[in-house]
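Next up: some structures, all given as structure tokens.
Here, each number is a calculation from the coordinates, and none is a lab measurement. This one's a predicted model, so the numbers in the text were calculated from it and none came from an experiment. Cβ atoms are built from the backbone, for glycine too; each structure is taken alone.
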Structure I
Amino acid sequence: MNMKEHILAALREQFKRWEELLAGMSETQITTPHSPSEWSTKDEISHLWAWQQRSIARLAAATLDREPDYPKWSRELDPNSDADVDKINAWIHETTRKDPWSKVHLDWKIGFLRFLELGEKITEKDLLDEGKYPWMKGAPLAFSLLSSYDHHQEHYDGSVAWLDQNGK
């Protein structure tokens, strides 16, 4: 298995784990805020979806050989600045917190599947080439795939821990 296949297989497994976790939760569990963050699983899925839009923009740009067309929020706040991460997260939460669970889940699911589809279209060489895409600022495009995996894992672990503490 080459590196691209390995990364995409891990992402597919991540998607499957999330879908199984979400399918086993009631809507009350999904929408109940977790301590100490006070975000619910629904809020976390909205958050993951919003950040994944940046990654989707990068992968789509690579398939079209152009600059990324980032989501609206990244035009107002710099998604590449550590200083703006808290502001971005607050903006995401404020703009998505009233969305119904069914919409949040569907948006995330469609986005994740689109992300995988785009990843499949890019050659391994292009994914791993650190200089291929100037807008990646020296990082390989694979970094977007790996970061999404890590980000989803971080929130998955938090949701599982919350469920374990609060009775599944």
Structure II
Amino acid sequence: MTTKFTTEFRQNAVRKALMRSPDIKLKSMAEDLNIGYSTLQKWIRLSKLNQLNPLTSSSEIAMPVTKEQRPSDWSNQDKLELLIKCGSLDNEAVSQVCREHGIYPHHLDEWKKEFTTPKENKSDLPRLKRELKALKKELNRKDKALSETAALLVLQKKIKNLLNESEDE
């Protein structure tokens, strides 16, 4: 059997397909890689069955490419463990560890931000929405009252001016 694509190319194509953003269609990715859409689908199916990369020697272990390798599928504990592991490493070593785990160094930066930036509690969201609505309503009421007061002051000045003019005559 003659293969047109290397095992490494197939693995990288499947990784890229599984890690793509939701707005990128698999068909367009296949076109970008210069492979058939059905071929890419077949490779993904085979990788999920751990049959994409055949063993070349008995000591070599084929690493399955699964959807679980996507950075978005990592658990918080796994993310934290990898961040701790990479914390004292230089950039080259971090890149090596990332390659071993099928991620990119920028994923580590994103994970670091996730852990360091405070998040709003989802249970607070309805309460905050109610408060915002009440504040907007109060602001609108006060704005109307201020407009009404300003109009009354203008009218009051006009009346005084008219009364002063009529007394002068």
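Structures I, II were shown, and distance in nm of label points 7 Å out along Cα→Cβ at positions 13 and 29 at 1.3 was computed from II.
So Rg and Dmax of the Cα atoms in Å, computed for just one structure, reads 16.2, 49; which one of I, II is that? Answer for the origin of the read-out: I.
Distance in nm of label points 7 Å out along Cα→Cβ at positions 93 and 125 computed as 4.0: which structure among I, II?
Values: I: 4.6; II: 4.0.
The structure behind it is II.
Taking relative contact order in percent (Cα under 8 Å, 6 or more apart) as the measure, the highest value among I, II is held by I. One of I, II was used to calculate mean count of other Cβ atoms within 10 Å over residues 37-44, giving 16.2; which? Structure of origin is II.
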